[in-house]
Structure P
């Protein structure tokens with residue numbers, strides 16, 4: 001291989017660990033390596049954590065159901081839509097409810113007339129007090145039925161009970177609604193939490209936990225939990241306990257989203273590298289390291305767990321004061337084509 005004298009390339013073999021499936025070959029170069037952004041690694045105090053998978057859920061969530069029978073004749077809200085308290089979501093055909101109200105109203109009118117007649121007859125000593133009492137009882141029942149039928153008319157218009165976002169709409173135009181049938185699920189987006197399942201052997205550690213960090217892999221985001229609460233019961237089948245971790249406002253998060261909770265159980269000195277600096281090839285991980293002579297080398301690492309937002313513990317492969325290239329793509333280009341580093 002013929003190269004310009006200015007760019008000297010060397011190949012060096014990096015020792016293969018027991019877990020590797022193939023050896024890593026490192027390419028070193030002197031070309032413009034000083035221009036690449038780098039990080040000098042040093043041991044520093046990091047949080048000791050243990051992770052648990054979790055799901056996002058709303059602190060305040062409600063299911064709006066039908067309270068009268070009838071066909072859905074109007075739909076005014078859909079999933080993802082923001083709604084205000086009292087806003088109309090759906091209308092149900094109220095004709096059956098109206099007929100029920102008219103029947104109850106007629107029954108009430110008859111009961112009232114019957115009571116007044118019996119009361120008048122009692123004053124004239126033509127009927128007993130028992131007859132008046134029965135007429136009064138019938139009037140009370142008719143009054144209650146009339147009020148219930150009137151409420152049924154108002155229940156034909158479905159309104160939102162809170163300010164929030166429609167998570168699901170469970171009925172379509174023309175569907176038959178029946179009392180108790182769910183129509184909408186609405187949640188308050190300002191109050192979210194994640195719920196994680198914790199095995200019993202972790203409970204002793206968890207009882208000491210007061211802080212936690214929540215990772216959203218889909219969003220590439222970390223947030224600090226506002227509170228951690230271990231529920232006092234365990235599942236009888238799986239023997240795991242639920243932990244609720246309240247979150248600050250996270251506009252991008254939605255109920256049902258996957259999250260990972262990192263419970264902080266202590267601190268220790270660790271050597272770490274930015275996760276973005278790590279190059280992965282199958283099960284092998286490496287970083288580009290710049291030596292004192294400005295040469296680049298691809299160095300294989302043995303990594304531990306993530307120890308924070310964007311950091312990974314280094315178990316072997318680096319020493320304090322090593323300079324790691326923060327942008328591995330640029331380092332790879334400079335290594336393969338030194339002239340590209342200009």
Structure Q
């Protein structure tokens with residue numbers, strides 16, 4: 001059993017041939033309305049991969065809220081712990097998808113009233129956590145997320161935290177985490193380290209509870225650092241940045257399928273940061289011809305859904321990273337099977 005906490009929305013998805021300039025008027029090439037939100041997407045992906053997750057979130061008793069609940073339930077997500085407020089409005093987003101660059105821009109409108117710790121009693125949380133193997137937080141609603149995470153930690157349930165950008169309360173949430181998945185910009189923004197490899201070293205030094213941290217890099221795949229408890233004083237120190245550069249030389253650019261390049265356990269040094277024993281893993285992304293590309297809406301959430309599945313099925317990193325990349329990059333016909341809300 002897995003539990004997710006965070007945002008679930010209705011997304012209004014408009015696809016255009018190119019992102020408009022200010023004051024432009026453009027015509028959509030397609031339009032659809034579907035559920036969204038980081039937590040909603042990731043937990044839906046986990047459900048479609050075969051898990052039986054629960055979601056803690058909040059919607060209003062409006063038409064959009066009912067649509068959100070119906071979609072989640074249809075995908076096998078347990079919605080009995082979603083708070084439904086009387087009155088107010090459910091969260092929604094306008095998402096503009098650029099068909100030329102395969103990117104998307106999201107304009108997010110938070111729901112009212114927001115979720116607060118008062119919405120969740122301890123008995124409700126204990127019921128939600130029954131038989132839970134992992135609790136995932138999307139990094140939103142940090143005050144309530146911290147309240148939920150503290151209860152999960154008291155019950156010794158592993159915690160996965162998503163970190164998109166620094167925000168109030170996220171530091172405290174990360175301190176409770178066992179695993180973290182970050183956007184490409186987060187590690188350096190949070191640590192002020194000169195490079196992503198040294199930033200990952202800094203994160204594990206600052207967050208001693210975390211077993212591994214992954215940074216997603218879009219079409220360049222991902223980079224993962226796993227902590228190792230073996231602090232051998234005689235082990236040779238290697239600069240984290242140059243060590244990862246060396247690892248990348250082993251990447252086979254002729255391969256189109258996702259792969260994983262792993263290092264041996266190494267004493268890694270971040271300049272002016274400190275040292276840590278661990279292993280780096282480079283996860284490559286699947287190479288997809290431009291003609292087969294779909295938009296990236298929900299891709300990062302699909303990646304996290306796959307990581308949730310991998311953690312709960314005890315996948316080794318060497319298998320986990322290619323698996324997650326494949327979930328993200330399914331061909332369009334297959335993608336519908338694990339299409340995020």
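Ranked by relative contact order in percent (Cα under 8 Å, 6 or more apart), structures P, Q are led by P, which has the greatest value.
With helix-only ellipticity at 222 nm (-39500 (n - 2.57) for each DSSP H run of 4 or more, over all residues; to 500) derived from the coordinates and found to be -6500, which of P, Q does the value describe? Answer for the origin of the read-out: P.
For the structures shown (P, Q), FRET efficiency 1/(1 + (r/R0)^6) of positions 63 and 119 (r between Cβ atoms, R0 = 25 Å, to 0.05) is largest in Q. When mean count of other Cβ atoms within 10 Å over residues 39-46 is computed for each of P, Q, the one that comes out at 30.9 is Q.
For the read-out log10 I(q)/I(0) by the Debye sum over Cα atoms at q = 0.14, 0.16 Å⁻¹, for residues 167-310 alone, a value of -0.90, -1.03 was computed from one structure; give its label from P, Q. This figure was derived from P. One of P, Q was used to compute mean count of other Cβ atoms within 10 Å over residues 135-142, and the result was 26.0. Which label is that? Only one of P, Q returns 26.0 for mean count of other Cβ atoms within 10 Å over residues 135-142, namely Q. Using the calculated result 63, 51, 38 for Cα extents along the principal axes in Å, pick out the matching structure from P, Q. Label of the originating structure: Q.
Each value in this text was obtained by applying a stated rule to the coordinates, not by laboratory testing. Please read these numbers as outputs of a predicted model, since none were measured by experiment. Cβ atoms are built from the backbone, for glycine too; each structure is taken alone.
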